[in-house]
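Please go over the structures that come below.
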Structure I
Amino acid sequence: MAVELQRIHHVAYRCRDAKETVEFYQRVLNMDFVLAIAEDKVPSTKEPDPYMHLFMDAGNGSILAFFELPNSPEMGRDQNTPEWVQHIAFEVKDMAALLEAKELAEAEGLDVLGPTNHGIFKSIYFFDPNGHRLELVANTRTPEQMKELHDVAPAMLEEWSRTKKAPRHAAWLHELD
């Protein structure tokens, strides 16, 4: 019997300040603050470690959650991983919405990169107050492009596994500009 997943229930990250984080996501990404859970000990391990656990509505049943951990060492990030690798990507309706989001983020004083053309979508990037990189995406793909990418994915993975060099099967994605 195989596990049959329904969807991602939530993805959780750490935050420096719960209130600042909620206000940022409400203001910049128009997310609803769904609920908060606060405990003095961790339910799964029973360790005494007070926390605030926040749940934000990221659309269509997707939940983005955060933990503020006041008794833990100051937040950091994996210094061996480039900051562009670990990010949270959200889809917006279309290019007009992406450009509107860019204007709003810049009006907040955020440094916004993009739009960047990824062949099947365009995206912008900026950081939240906790140092988490955020990406907003407007799809530009066609069904034919998605079928082609799906069809070459196994061969790409196999070649990468052997060579650790970028296979050229989908190089067209970043050669469209």
Structure II
Amino acid sequence: MLSAMSRRPIRYLGDSILRQPAKRVRQIDGSIQNLIQDMIESMYEAHGVGLAAPQIGIPLRVVVFGMPDEPAFAVVNPEITKTEGTRLIMEGCLSVPGYSAPVERSESVTLRGLSAMGERISITETNTLLAQAFEHETDHVNGLLYVDHVDEGSAITYSPPRPENENVEADEHNSG
């Protein structure tokens, strides 16, 4: 029986768990499925479009995505298997709230892993927010943050985070 979903607090830049490579999931069972549901709820409550398990203090290779107007989904043990081209885009992160900066990301990204039900999946996205999120969240499970990709002379922008109770759509650059 699945437990009720619960929002988990987001870990912020400076928390050592964000800098450690996460462990592979050996078996997708009820505890992993509950984790996925908690991650989806936490991502939506924080107005994000992606979230990695280390961002809520769990050192496992699990990521979730929730694009506007599309159902949320998870990828367990995500791996980027192919990238093509580059583009410079503004990026932010739930673990670095309020800040954004230009980051070079791939135009086309292929992500492989397991679905929440344990099925093998491979998804390719080109020039979309989801393509950006694939790289962003995979970085998280590898112990990297988007700030690691910011060029030295680039301007980092700050705008105060929205109040938590404000009901608005997720920002395009607010990946997990």
Q. Rg and Dmax of the Cα atoms in Å, for residues 40-87 alone was computed and gave 14.2, 35; which structure, I, II, did it come from?
A. I
Q) Given that FRET efficiency 1/(1 + (r/R0)^6) of positions 80 and 96 (r between Cβ atoms, R0 = 25 Å, to 0.05), derived from a single structure, equals 0.05, which label among I, II identifies that structure? A) I
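Of the structures I, II, report the one carrying the highest value of relative contact order in percent (Cα under 8 Å, 6 or more apart). Before the final figure, lay out each step's value.
On the way: I: 17; II: 26.
Largest value of relative contact order in percent (Cα under 8 Å, 6 or more apart): II.
Can you spot which of I, II the value 6.1 was calculated from, given it is mean projected area of the Cα convex hull in nm², for residues 72-143 alone? Before the final figure, lay out each step's value.
Values: I: 6.1; II: 5.0.
The structure behind it is I.
I, II: which one has distance in nm of label points 7 Å out along Cα→Cβ at positions 136 and 160, as calculated, at 2.8? Provide the component values of the computation, followed by the final result.
Working: I: 2.8; II: 2.3.
Structure of origin is I.
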Q) Given a computed value of 2.6 for distance in nm of label points 7 Å out along Cα→Cβ at positions 48 and 104, which structure among I, II does it belong to? A) II
Q. A value of 1.22 was derived for Cα Rg over 2.2 N^0.38 Å; which structure in I, II was it taken from?
A. I
Q. Out of I, II, which one gives 2.8 for distance in nm of label points 7 Å out along Cα→Cβ at positions 8 and 120 as computed from the coordinates?
A. II
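Hey, helix-only ellipticity at 222 nm (-39500 (n - 2.57) for each DSSP H run of 4 or more, over all residues; to 500) derived from one of I, II reads -5500; which structure?
Numbers: I: -8500; II: -5500.
Structure of origin is II.
Bear in mind that the values in this text are calculations on the coordinates, not laboratory data. Bear in mind the structure is a predicted one, so any value in this text is a computation, not a measurement. Cβ atoms are built from the backbone, for glycine too; each structure is taken alone.
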